[in-house]
Structure P
Amino acid sequence: MNDFILRRVKRAMLTGLAALLVTLPLLSQATMVRVHTTQGPIDLQLLDIETPITVANFLAYVNAGDFGNVFFHRSVKNFVVQGGGFRWDSAAATCCTSVTSRGTIQNEYSDLRSNLRGTVAMAKVGGNPNSATSQWFFNLGNNSANLDTQNGGFTVFARVTTPGMAVVDKIAALPIVNAGGTYSELPVTGWSSPNPISRSNVVLIREVTVFPSLPLQSESDRIFNYLEAAYPDILSPSIGDAGIVDGYAYRYYSGSDSYVGSKDGKVYYRSPTQTNNQITEIGSVADWLALAQSAGY
């Protein structure tokens, strides 16, 4: 591990646990999903008990693969980043197709679940509280004064983990262009006028995957899931190939040619930049598990 990465990991160990314990409630019973985007992974803790209709609707789209190749079509500074409505398939010559609706659902807004920064809520048609289908958005700030009070209130059905919110903010910081119609507030990357906007210029969702419930995850799985979210720049793609060798439980990341592993109560990291592929200890399982648990993993 190079010195820069090692310093980052040590800093996370020293300061991350305290910060996360203060800012993020533990939702040990929440279903968690990972939104694999071209800007990094975004993990969501779903509010299964509080919003059962909305969560079931969202998971129906997820489990059918409906969000694959969907892109974030709307970004409004200090307000929302929105997706779930439009797909740009890799085989498509031009943009875009709509995600097929599975029907509208009953609004489940409650003032106990306000539209605050880091929450995820369903988009709706104006003047119809029960019109949500496939589209949803991330709240970038405290939108309670606006979104809690209009159209029956916008249903918050998930919360973004702290590592995931860093990716949301990254998307929100991208340039916005008016591509016309529905795409008048389109976030783009690597684009310059007057070139046409292509699939490579939008922020795509490659897929959305569901984590096993916490009782079915090993301590190593929980730590690795957290590390993937916290360090997407050095652990790529956003979920590694799992295995066991010489007593190590590990995941391998083909995009960065790196490994994380655990053995005998310790967590390890290895990358091709290390001398002779040296395996570096980065902390104890107990400490990393506490950090992961505080973030909901």
Structure Q
Amino acid sequence: MEQIINFDTITKYNDFNKNETKHPLVSIVDFSKAAPRHGGFKALFGFYTVFLKEVKCGDLVYGKNNYDYQEGTLVFLGPGQVLTATYSEEAYQPKGWGLIFHPDLIVGTSLGRHIHDYSFFGYETREALHLSERERNIVLESFQKIDYELEHGIDKHSKKLIIANIILFLDYCTRFYDRQFITRDNVHKGILERFEELLGSYFNSDKPFTLGLPSVAFCAEELNLSPNYFGDLIKKETGITAQEFIHTKIINIAKEKIFDINKSVNQVAFEMGFKYPQHFSRLFKKKVGVSPNEYRSLN
């Protein structure tokens, strides 16, 4: 440790894994062709990457923590992300498959316009997708269809069909993650309750004065989750976004504070962490239907 590799092209990653480059912007990687590995390395990826690991061979680390991954899991990386792989000292033969595609492939396409909708490319620690056997087969079928197009040779239909199959694969992954949010309830158990407790303790402290309003990213970090995974989990549990959940909590607390006639609406706004009182009044009226002063008078 620690060899740092910049995988900025599809060809470079294929060469690293001893795979042929059939298309300069997209590839299905067969890891069983790679040379045996030991020790580990750190890699910077310049493209979208999906790993289907067929063997638990070591640890994958993104940020500060390890991925929750095992045999038959999918790991997603977006361009610019760094992954650290650590292995045992004994050499082992990697197994599994990878889908890699460069951002240039999808520029100007429907996938390029909607790639950010697939928020799992921004997931981080302990957030790999755990597949059932049937789901794994669907993933492999998707990879086979993409690889078929690469084997077929580039013609006027190739790009359209490759991108269509990538979209289909990613849509399946979206469904599988929805299933995981339900079936791995033991892993997620208590997240919503901890989120509420976090917000309660935040507003009972001096943090609104020093840090301002709590952000989704702040709450996710406190709960040891990535913002994307945290946001998707809260949306699945509550039907509203994490930001909307925070706003609802803010308004509920503000309603109590407004009844203190010794405080002006501006004072309440500053106590809640708003930098500008008019932003508080605007949010309050949007959520409650009346301004803070009108709410105080009506009640």
Structure R
Amino acid sequence: MDSKSTAGNGVRVRLSPRAPAAFDLVAVLMGVSFAFMWSSAFTSAKIALEYAPPFAILAVRFLLSGAIAVTAARLLGQRWPMGAEHWRRIIILGLCQNSLYLGLFFLAMTTVPAGLAAIIASSLPLVVATAGALLGKDRLAPLAIIGLVLGFGGVVLIVLDRLGGDLDLLGLAYCLIGVVALATATLIVRHAELGSGLWMVVGLQMLVGGVTLAPVALWLEHDATVTFTTPLVLAFLYTTFIPGIAATLVWFSLIRRIGAAQASAYHFLNPAFGVAVAWVLLGEALGPFDILGVVIVAVGILLVQRARVA
């Protein structure tokens, strides 16, 4: 039986999950690879930001990714969205998810560590669950409430531990606003049809991000210096094609295989992967409170997602 499912980026598509097996190794590998690709995006972005300004990087990335995705959509026979309402939803998704969420996170990561940004972004399932309950759209089971308390508590623990250091509070605020923007997009579109295929929707909302951020880059970064280096090129290409495109395909394939509820449980790996990749590649500090906070956040996200499965 077909079912409508919502991905991590808020796009609602019609999928048909397979009957779950006792143990599906392929699904486990897909879930872990998705979590790793998504989490590694913060480190690759941090590397790219060493050589180029944030809005310019994103504008070029979105225009390139959007053009590729829309071209693929047309080759696959996917149609353009029909009607003003479908276009409105796609534009809102592109503005919230790309222009605001990623725009603010890239701006924040000029001063905020990639690992901390990854942890805050990983709290998205917690923010969505909380907002859904406050708006009366969802009812929280006791297990989910415990998960929310743990998840937000873990984030607060990590932030408080870093307040005595060189943590940039403005950058932290950008991250928090960015998560709220993405949660808003998820809540707006998760119960709505977007009127087209997956590749078309993904491509168009990326183009929205590119078109809106390009003028911002020209205005604020017209005198910024771009240093073309091998790390910049590799980080840009990785961010564009791996977290941007490949992770999306793996995510929807995973949903189709095991269903959205079970697939969402893999989000609990994001905080650990995000911090670990930043520690290995960037040498970011990793203290005992960071490790404890990551574990608490991961457990909180897992409890929230398992409560939904139940």
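Miscellaneous remarks
- If Rg and Dmax of the Cα atoms in Å is computed and equals 18.6, 58, the structure in P, Q, R: R
- When helix-only ellipticity at 222 nm (-39500 (n - 2.57) for each DSSP H run of 4 or more, over all residues; to 500) is computed across structures P, Q, R, the figure -14500 traces back to Q.
- Across the set P, Q, R, relative contact order in percent (Cα under 8 Å, 6 or more apart) reaches its highest value in structure R.
Each value in this text was obtained by applying a stated rule to the coordinates, not by laboratory testing. Keep in mind the model is a prediction, meaning the values are calculated, not measured.
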